[in-house]
Structure 1
């Protein structure tokens, strides 16, 4: 079993939980994504087991990255007050 794949899955799980609590989850997700990517490359080169775990880690980390971005976009589009005034001179 590839150790980097396990670390990526752990970071992905933790970052999914922390995403809703603190911005630290976003940082964990980025680190976990790169570790998951490196683990997939290592698994492909060496033939180790753990490809599914690496893919699961990448999936969790990708979700933990995209969910805050989607929340920010929704907030900016729909929840930000705007004050439009039509001034005719």
Structure 2
């Protein structure tokens, strides 16, 4: 059954690199929801905790996805602060 969980994680994770790239390129996080990003991050972190107690190889996908969401979250917060201070146009 791990294969189906892995497929789900790959499908969910496929969109994060594009989201990160767009955030870096545009430097305009308008329309991105911090709450949504935090909810997704908490979900991945919960999955990691579960996988620590029931280890298998899919934990690597949870970690990878959590890192990507965390990156997007940090970039979004950073660019919002920079825009609020007038450092970005």
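Here, each number is a calculation from the coordinates, and none is a lab measurement. This is a predicted model, so every value here is computed, not measured. Cβ atoms are built from the backbone, for glycine too; each structure is taken alone.
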Comparing distance in nm of label points 7 Å out along Cα→Cβ at positions 35 and 51 across structures 1, 2, the largest value goes to 2
Given a value of 36 for relative contact order in percent (Cα under 8 Å, 6 or more apart), calculated from one of 1, 2, which structure does it belong to? 1
When Cα Rg over 2.2 N^0.38 Å is calculated, the result is 1.23; to which of the structures 1, 2 does this value belong? 2
Structure (1, 2) behind the derived value 1.3 of distance in nm of label points 7 Å out along Cα→Cβ at positions 11 and 27: 1
Read-out distance in nm of label points 7 Å out along Cα→Cβ at positions 19 and 43, computed value 0.9, structure in 1, 2: 2
